[in-house]
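Right after this note come the structures.
What follows draws every value from the coordinates through simple rules; no lab data is involved. Remember, it's a predicted structure, so these values are computed and weren't measured experimentally. Cβ atoms are built from the backbone, for glycine too; each structure is taken alone.
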Structure P
């Protein structure tokens, strides 16, 4: 197994215990990675991660503190990989369960030829939706490596390579969108995101109680900006997945 980090806020002790039990059940080594509490950062630290000016240009509303802290946590995990000697890293959020084949799937990803940046371990079927694919290839018994026609939003679990971490840290500091939205804009930084089918992890019951916090819906102007951003995304995504 390549190294595994799971992102967990200090206050979420129950989630930590659940995921540590999952790792122990499958005899998998993993390390807790303390999540970033946004309000604990200094003004200069916050400014190094998040740009309100960029946010106004690329997203329909300001991010809440939980969204900012979540993104900063993943950025720090990617930096952890680059500061290490490892070629790739498994990153999990703390509201998942691991399927019995999890280790085998991750080991198969580790043997892929160079050129991949990120492989998602969970996709749209986890939310009751059909996946939108443009290609699939055998990965390991019963599992396939898939090329997305439309990248799913979930960031609950993925494997990231050094090249993926480098692309993201170069292009997403500071950020202006939520992490799941930013990852879908792969043409902005040449990020190659693939996935596995079926999923190697699943969301547990704690996923229904987000640690991000409530997100304001915004008024009519925000809804109009959201419509424009979604329309632009659909056009650019279609153009870049032809």
Structure Q
């Protein structure tokens, strides 16, 4: 019997995972369903499982906080709507990174990777090599957007991505701010659409409405216990990280 836990705070996503698991040929027992960092830490300190299905954004924080507090040997299949965390995931026992909404076919491929590692008779170093090969095959080099199109009454013009200090979503509209402090209305309608076109090593979504570019961050200060205040070059305003993204932001900014 393969024992798994599901760490997921969205009920529809949890039910989808349970349905996919129930359709597997192998016998699987879901020993726990968890939706908070705190509960996950408590469970994993006292129990071991064969596999963890883990979302990244949870009710009380970021799931990487779990794996920084608990030493685990179980492989993890991460399930998330955000693609910026994939490098962190593979540094935390991750063997696959499923972007929501993922299909049953993608789930089956991730499950196949788990079975491959589980049945392998290799030594630990061989397993690590195999994980790295999986990482390379799953994430070929991606080309990111070099400039964004802006439409105005005078015509169409372009803003180079490297000149954008941060993006901001406001009531269904997305703006880009450049190094001169100018605000540009973009054709894209959501931050998620923008985020998928940016390099995760250069850009980070600090909260629900803002994405910042690393090279234009001038200063970081503590805002309160669980958030940070970010000073962007050329701007007087301070941007504030969300509680759930602060831990991952700290790691990203130092890379």
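Points to keep in mind about this one:
- Origin of the derived value 3.9 (distance in nm of label points 7 Å out along Cα→Cβ at positions 29 and 181; candidates P, Q): P
- Origin of the derived value 12 (relative contact order in percent (Cα under 8 Å, 6 or more apart); candidates P, Q): Q
- With distance in nm of label points 7 Å out along Cα→Cβ at positions 61 and 221 derived as 2.5, matching label from P, Q: Q
- Highest-scoring label, criterion being mean count of other Cβ atoms within 10 Å over residues 37-44, among P, Q: Q
- A value of -11500 for helix-only ellipticity at 222 nm (-39500 (n - 2.57) for each DSSP H run of 4 or more, over all residues; to 500), calculated from one of P, Q, originates in structure P.
- Which entry (P, Q) yields the derived value 13.0 for mean projected area of the Cα convex hull in nm²: P
- Among P, Q, structure where mean count of other Cβ atoms within 10 Å over residues 149-156 as derived comes to 9.5: Q
- If distance in nm of label points 7 Å out along Cα→Cβ at positions 53 and 205 is computed and equals 4.8, the structure in P, Q: P
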